[in-house]
1. For relative contact order in percent (Cα under 8 Å, 6 or more apart), which of the structures P, Q scores highest?
2. Supply the structure label, taken from P, Q, corresponding to helix-only ellipticity at 222 nm (-39500 (n - 2.57) for each DSSP H run of 4 or more, over all residues; to 500) with the calculated value -12500.
3. Which of P, Q yields 15.0 for mean count of other Cβ atoms within 10 Å over residues 106-113, as computed?
4. Could you figure out which one of P, Q the value 0.05 for FRET efficiency 1/(1 + (r/R0)^6) of positions 18 and 250 (r between Cβ atoms, R0 = 41 Å, to 0.05) was computed from?
5. Out of P, Q, which has the highest value for FRET efficiency 1/(1 + (r/R0)^6) of positions 234 and 410 (r between Cβ atoms, R0 = 30 Å, to 0.05)?
6. FRET efficiency 1/(1 + (r/R0)^6) of positions 370 and 434 (r between Cβ atoms, R0 = 41 Å, to 0.05) was computed and gave 0.30; which structure, P, Q, did it come from?
7. Of the structures labelled P, Q, one was used to calculate log10 I(q)/I(0) by the Debye sum over Cα atoms at q = 0.06, 0.11, 0.12 Å⁻¹, giving -0.40, -0.99, -1.09. Name it.
8. Of the structures labelled P, Q, one was used to calculate percent of Cα pairs over 24 Å apart, for residues 98-345 alone, giving 60. Name it.
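All of the numbers you see were taken from the coordinates with simple rules; none came from a lab. Everything quoted here is computed from the prediction, not taken from an experiment. Cβ atoms are built from the backbone, for glycine too; each structure is taken alone.
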Structure P
Amino acid sequence: MTSVGIDAIEIRTGSLKLDLPGTFAPAKDEDPEKYTKGLGLNASSFPDSYEDIVTMAANAAHRLMERKGLRPNDVGRIDVATESAFDNSKPVSTYVAGCLEQVNDGDFHHANKGERKFACVAATQAVDDAYNWIRAGRNRGRAALVIATDTALYARDDPGEATQGAGAVAMLIDEDPSVVEISTEQGYGSADETDFLKPQQQFPSVDGKRSMQVYLARMREALEDFESVSGDTHPDDYAYIPFHTPFPGMVRKAGLLGYRHMIRDTPVEDELAEEIGRQPRREAFGVSGQGPEASGTSSHVDEAGYEEAVREHMDALKGTDAYHEWYGNTIEPTLTISREVGNWYTGSVHVARASALQHALENGVDLAGQRLLVGSYGSGAQAEIHAETVVDGWEEEVRAFDADEQLAERYDLSFEEYEEIHDAHNHEKDTDVDPVTVPEGEFAFTGWGRMGEREYEYVN
């Protein structure tokens, strides 16, 4: 059976940078470590006034196609995942295709185009769609272009303001991929939840505490569901585990929860038991009303006692050398880019994967044949977990990333400039803000069409 997976990845960050400890914290009269240590963020990326979800998506896709030597006829499907769409009818993918046709011979009239929505998990769902399309033999030898693009902006003074970010990740899904082969097995955790909403509004409404709880609960369900079809997981099975990363501090909690689950009933737990004891078992907290000797014989469980014991064990586990070593090797490398760009909503988990691959390349890690465990999540809420196997030749593709160059070239905003650019992207304000950078060799928003549509041009 022919393998299907990710053949190429490109990233496009917004052209502007907000330094959180150096610029944002002093303006808010707050401790810089609230952002660097608490949230795990150093900076946020922002779009200039001529940038938006279309320009970032089109620029990422254009570089990918140019680098791979692709023509429109080589692509049979364009799917865009976003939480930042500005039209409830016309999909962003049509705008992106229109942009790409400006710089390519031929057109995408033959290509199936769509827009995916399920909060931050939507891009992974679009990858699944492309995978299934190819597996079904409906692609006619063509590849699929999947793009995650978002401007993850929050209202001024909102608790989520410091986690903002903007950027796009373009992925080519194809047979015999050059980066990773995607596993057939998947696991899901999904429930009707209200933790993050954007009902006909630009800026989201977020219940931060609830969102964290739902994120962890759905991830646990997805991992258990994945194991039901793939077998038990173990910390040593995966070179890296990229998680959905709204901010690195959230991943710290997910990583600890995942590690606890994977070591349960393994020699790792046995070894750690000498240091911190064994993990609490729910059955040990059963109450029958007839004394402790009958513990576990009733359906009634001392939930409060069990949960307190779990919290205490998790705190102890977090302090062990075994966990620190695993987290440093397996999770920390996935967060490098995210620390500098903030939340990209649908692109966040795909930025985490790219960060891990880049780290491996820079540190001479031989990844070919090794596996990644990818944990995607979208509020509302759904988590998906699947495995990916890194293939021979991955280094060449990852070497083509120019993420570091893009990050280094961003314009460093003053706080006053940040306030202006935030207003420029606030749909409720009619603000004409001059760009602080000059578009060159890229797509740019140029104005409005006869029906109020947004228009774009490639600027040389």
Structure Q
Amino acid sequence: MAIYGEQVISKIVDDGNISAIFKYGITRDDFPTASERQAYDFIVRYAQENGGRAPSYASLTAEFPDLTYLPGVTDSYEYLARGLKDAAAKRMTAQVVNGYIDEESGKHIPSEFAEAYQKMSAEEFSEYLKNLASGIKMRSSVRNCQKATDVKTDFDKFMDEYRARKFGQSFKIWRSAFGYINEQIGGYLSSNMYTWYARSGRGKSVVVMVEALEAAIQGATVLVWALEMSTFEWMARAYSYLSAKAGVVTAQIDGVDYEAGFDNKAMLMGRLPEEYEQGLAEFLRTLNETIAGRIILRAVDDENFSDRSIRQLEADIAEYEADVVVVDPIYYMDYEANTSKTTGGDAAATSKKLRLLAGRTKTVLHVITQADENPSEKGDDGVREMKPPKRAEIKKTKAVLEDAANTFGIDTLAHEGRGIIELGKGRNGGEDARVEIVYLPNFGIVREVTRGDGGGQFVSGF
């Protein structure tokens, strides 16, 4: 039987320093016996009091005469740590399934697994097993040798990542539906968070839906958390967009013919003319041929959608292997705890974790929030002017601005058929750039205004 714990302790004493403990994430709970755990505590405490040095063989054996010292261990720390943690994970699993004898009290601790099986529903027990498996995996993992990157010497790491990005293996760019956004920021880069904001009822959900569905057309798996929209409503808008891309309907507005999709309002009311109903059914059967990716929707009226936490979002990303994620809006998520005890600290903590989640999962994360109402929008004649909100007007939390790679302010005048998307922050460029759009939601049309350089393109209809 392998004696990884005694080998690790002996090697640390021989080497005279304890850096391997932190380098490989070795903890006291990894050791199988009480004497080994006590020796671990002694070594760490000694190092804290003696400039990071490990105790000598003589000091260790004087404190723990029953501990077996093994001189001249030649195995690497990584190998020993892996063996130590693997044994600890198996030991933990056995204790959960079979129960165990507590070393201090001598009492038998009953099986946690059996109790969970008896008391939990099938769904709860399934989630319990998932968490147990995740815990075992984390318990057995060995931290990599190097936490940080040496910019001067680790150029091979850089070149490996460069080649991976070149061939699309680790880094992806999903093109915007709006050509001018692509020109300004190059599209949406994986591992980044993008924040969209507008005042109430100005089309922010519509615009972000366009971007999400465009990514799916390019081949992305898109996960949408629609936290204030029903499943049917979201799907109706999506089908209107997709049919508008195909130009299934021609709408004449002020003497101009526009390519449009199935009437969104008529679909919501269940009042499409019969010939359009048949056309809709036929069109939907073609979606598998026209959409290269997937669109996974979780909406506000889903019965099993009660957990809206960061943890659940990460679980959904992993389950569906999502490339692009939409959270609409962030302020309907289950916020993280406000450990800072400051106003808005819960929203700020949530935004920060979303940003880290995007990086960890290598996803493009679109987050929607709301801007404050602006009483000065209307001029002296009482007519509202189009003014995309500025960064300072974010209503719920300013953290979503700081954590985003780019921010986008949106405003529209539906009765005039126009709108603006304004880039408010650009880590990779594009700040203060404006995209002018045709916005005719009653006729199912949202498109970038055609510019002289040919950058405009029809993109959507709602």
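1. Numbers: P: 24; Q: 16.
The structure with the largest value is P.
2. Numbers: P: -10500; Q: -12500.
Label of the originating structure: Q.
3. Working: P: 15.0; Q: 12.1.
Here the read-out was taken from P.
4. Numbers: P: 1.00; Q: 0.05.
Working through the options, I get structure Q.
5. Numbers: P: 0.15; Q: 0.95.
Biggest value here belongs to Q.
6. Values: P: 0.30; Q: 1.00.
Corresponding structure: P.
7. Working: P: -0.27, -0.87, -1.03; Q: -0.40, -0.99, -1.09.
Structure Q accounts for this read-out.
8. Values: P: 60; Q: 65.
Answer for the origin of the read-out: P.
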